[in-house]
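Below: a set of structures, written as structure tokens.
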Structure I
């Protein structure tokens, strides 16, 4: 049976922003603060290193029933038995990924427009990463920010869970949830924080996410 996922506080990793701390150290603290889902994103390491990192996270997350999502790399997801993959508009087509992974694996799709959202929903995506909601220095290859109005337009178009990413922080997180997002996808606001645990706790509290948690 496909895993039920709480998308409310969705951590996307970035080793380059972790202030010299290990990936496991940052993620362990973040989940203590309320992170409910973790996406491992690696763009500049070998496949072997990617798999080693994924296994380390899997060993941390699985006993706590927190899902591990792998960014882009279907081979890595399969190698470690991850709960899902997240694909961008230039990655493997959704239909091909579904044939390879089967129906039990979660597949999320990044969408930058209403048209993207409609295609992903029609193609069988499990959730959508709406990106970017606000301008962000974390990724430079994204479209113009959608803003809250763009998020609302996508919310009106599809019934899938929406995870908002791009410049999401404690100052704007409540407005993002109010605009229709089911969850907050956060990178630097947690990964670069002096205390990832406290940063996650604050996001949960300010955005009112505690009542939405499954765990």
Structure II
């Protein structure tokens, strides 16, 4: 029988793979029967997923699978562009070789594990960025970024899956580490800005085409 954390992860994967289609309305009882768990387990996983944007409230007792929105993707990209280059610039002077090594190990892990689910790739992508920002010594900024990436994570994994963006992302991440190791904070920040902008624009354009905008 699945436990809360296992159901939380399984639902993320099933939503991103569209086993539960965008717009579909679900109930706790339906999910409890499908995954052979108690409604309490479903309720706990549901609350966590709703707080991260993977599910939305629907009616009195239901929940709905949100679709991918070009407008939301554009807004999230805009927020990332305001906050992440700032966090990187503030953190760069304090980045240790140990932290850079952790980030490099994480990239190697992602590259070696090609069977990772899209949502897992999205979460690992954020862990990579989070390592680079954690030394910025701005706890409020980091908290805002953590909250932002709860909303962004499903788009990051989807982006790599739908747009075959994994290789481009990996190459830019590696170059970002190289620039940080060499102490070139300005170029690293510029690269990060281009990285977020290009990926965001590509995703927004693709979603607009899918939505007939």
Structure III
């Protein structure tokens, strides 16, 4: 999943970014509301984590601009404001959930998983394709009941394909799921990950649609 974090506290942003990337997400970070709007319009993230106390404009104003500009990403608000009126204002402005600072990272991750399920991006923690089971919560992959050890990006690529069964994803779409905005990506990076997944699972599990992209093949 591609996530945009709009948070001006660099220390907090670093901690959240590290935790999210460890979970296999591609994370972009903006320190101001205007920068966040520009990144959201360019990258169209699956989910936005938005602080309300931004240095250039209020997070509610930022959220309003995003919704007005057609950004329909799921939004999780982070803020030190714990008044009920502030929560209601954020939800009425178009946010999907609200987490008050300070918070535990584990709770943030759990809430994000719940938002994924609610949005339909991941209806269950487990996705099964033939004899392959992918657990999006524990990041475990089982082949015929046996664990398959994948790198973080191999898992993210496999998950992206499994969440769109029957759909062809282009190399560019897969790169968007794996890498943050501005991160340098070698031209054959996706091909390398696909090659490794085929070796670890089985060759025909991921099909190449020449000139278009990749999709999961029928399970064994």
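A value of 1.3 for distance in nm of label points 7 Å out along Cα→Cβ at positions 86 and 126, calculated from one of I, II, III, originates in structure I. Can you spot which of I, II, III the value 20.5 was calculated from, given it is mean count of other Cβ atoms within 10 Å over residues 22-29? Derived from the structure labelled III. Taking distance in nm of label points 7 Å out along Cα→Cβ at positions 118 and 166 as the criterion, the highest value among I, II, III goes to III. Given that mean count of other Cβ atoms within 10 Å over residues 78-85, derived from a single structure, equals 19.9, which label among I, II, III identifies that structure? Answer for the origin of the read-out: I.
Readers should treat all values here as calculations from the given coordinates under stated rules, not as data from a laboratory. Computed from a predicted structure; not experimentally measured. Cβ atoms are built from the backbone, for glycine too; each structure is taken alone.
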